[in-house]
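The structures considered in this document are given below.
We did not get these values from a lab; they are worked out from the coordinates using the rules stated. This is a predicted model, so every value here is computed, not measured. Cβ atoms are built from the backbone, for glycine too; each structure is taken alone.
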Structure 1
Amino acid sequence: MLDRRVVTAGLGSLIVGSAISRAAGAPSTTLAIDHVAMGVRNLFEGSARISREMGLPSHEGGWFPTGGMAYRYFRTGDNTVLEVNAITDPYLAETNPHLGQMLARFRDGDCFIGWAVRVRSRQELQAIARRLGAEVSEATATRNVDGSAAPAYIHVPDTAATWAKGLPNFTYWDGTPKPIAPGPVAPSGFAWLELGGSAEEMAKWIGDGMAALPLRFNGKAPGIHAVGINSNKGIIELRRHPMQI
């Protein structure tokens, strides 16, 4: 049995603004949810516990040479992933204010850190960058567990400028499949994200393509409050507090 699997058709009147995400006649777009990031106190204990909660295996991820963190991830279907991050260099947090704030937040337990919206062309990402007045980054931010360089994370803006505000950043996906691991639970992508704030506020940031994203809004503090993942066993729900920095 999964500890927190919830099969549901919706959250009723509690969630406001969901209609805008599936509005009839919405403009065509290539926007999709790419990944959701969580933070935990202990990378291995947290990953094992979330694995039991979802019924899905976690995989080795990598580490951030200048960020003092490492991550594992879950393949959640439809070329999406759930990342689980933890601070692995607490000494760096003594001199890095942002990391220090995250360390203090992780002491309270699991939380959602942020999420990314995927586009399928560099041209679309460049257009978003121009709209936001930001520069596209193609830096290699992470290393694989063996120390080799991970593929470049092509995105805009930087996560530090968006996730703390409860806003997603945007990333380019080259189409390389992200297959799921075979098992009794077969995920098929994010069914929905429950976010704080309002649909109107988020639409100003994401733009016209937001209508294609399965977003729900509860009017509470900015950030992710819960995610639903489609699967052959029903919707797997993870509910945590958003990280507030």
Structure 2
Amino acid sequence: MSAAADVLRIPVAVDLAAVVVGALTGGLLAAREGFALSGVLLLGVTGGLGGGLIRDALMGVPAVALTNPAYLPAVGIAAMITFFFSGWLNRTTGLLNTLDALSLGFFTVIGAQKAQLAGLPVASVVFLGVATAVGGAVIRDVLLAQRADIVQPGPYNAVAALIGASVLAVLSGPLDLPLLPVAGMTIALVAGLRLLSVHRGWSAPVAIDLPLQARTRWTQRRSRGGPPDDPE
């Protein structure tokens, strides 16, 4: 497993870039809402570091965001950029959407990887991969006093992370495939699903009543077929 850890480990620079993108999206949302500087900083921190803080708290390990001296300053700088240059950033929505999709993929892989290195079962690997990917967005929505974006119909977010984390957990776990190609494929899969859902208008599935749907279809078929013949 030690060799696998060396192969799959995400470079700190890439991890930091994903954190910065998360901070930019959180800070930009706060700026659009007209928040004060403290609000922009708070949403920047939660957008960039929230998922990792949740993951590390659940795993009972020191938070990387607090032990690594680069994370908090990077998030603070990103939040300040959104505070002073929100108008310019609003004109780069396409770029931010792409970066956001890539960061979702990286966060999914980072969370799932740390769970695997801790020897956790497949279900826990998937759960921590998703929690790392979307945890910051959940905290952000709670602070905004609104329904969490991941529980509403809309472009794939948690769904993309769930599919990606499941693929990584199975391929690099029970199937024991090479970890680096699996990680790269997972990042591309999650980012691709997210971007496709945005551009094509795909929405996450909502709860359905299967018995009701079956009765409705059966009733419609009977009505199209007409009433049964009366016996003579």
Structure 3
Amino acid sequence: MARRGLLTALLPLALAVTVVTTGGTAQSQVPSQSPIDVTLGSIRIDPGLPKLHVAYGHSDLELEYIRKDAASATGCTTRDHEETEEAFVTPGAAHVTLAGVRYELEQFHFHTPSEHRFAGRSDPLEMHFVHRSAEGGLLVIGVPLRAGAPSTVDKVLAHLTPECGEDVLVRDVDLDSLLPVNRATFRYNGSLTTAPFTEGVQWFLTTEKTVSPATIARFQALFTAGNARATQPLNGRTVTEAPRI
């Protein structure tokens, strides 16, 4: 089973992973926080997992600087580690379906460096697509971003919103093209990576997407100290190789 790019470090997967059934076991009451380091020993294959169906269309985006220090007198000139650039999507423009449940794409945002690691390796940026079901369930697709050929991500981040500045309108973005062509994923249960760190989040981690070095530099120049949470203990969790989305 070939792997490219991001998953190159996990090529021994086919020989080392364990095949499991969908029965599962009871979850212990230990923290299930995100992000994590996806290690080879944590990976399992479950051929019975439901497929994640992605239906992303086109949308105008409103790129907003998300502030966490509005009460601070110096908030406009300092960077809180949980602040980011967040792109809000036109309602109804994109959704995913998992096991018959529909999750609407609400927004996607960025972290530097990447929050998730693969066999200890990080990337310059990571993009998180946050979806919510009618019942309030959360499903997040995480896409690592690596320096390379320009992509639709460059269009989204061409003009960053300054803290305490006006939002940036990005017209007619093909949301599906923000996801990688290779849609193999790893799936696990975790949490939000910013306060209140809500658990019960279903995570799908994809292979990498490329973005120009200039865009990476532009984002990192705004968040010079980074805005990524440290990896959290697995606490016995496994990461499941999921069917292609």
> If you work out distance in nm of label points 7 Å out along Cα→Cβ at positions 149 and 197 for 1, 2, 3, which one comes out largest?
Replying inline: 3
> Here distance in nm of label points 7 Å out along Cα→Cβ at positions 45 and 109 was calculated and came to 3.7; which of the structures 1, 2, 3 was it taken from?
Replying inline: 3
>> Given a value of -24500 for helix-only ellipticity at 222 nm (-39500 (n - 2.57) for each DSSP H run of 4 or more, over all residues; to 500), calculated from one of 1, 2, 3, which structure does it belong to?
In response: 2
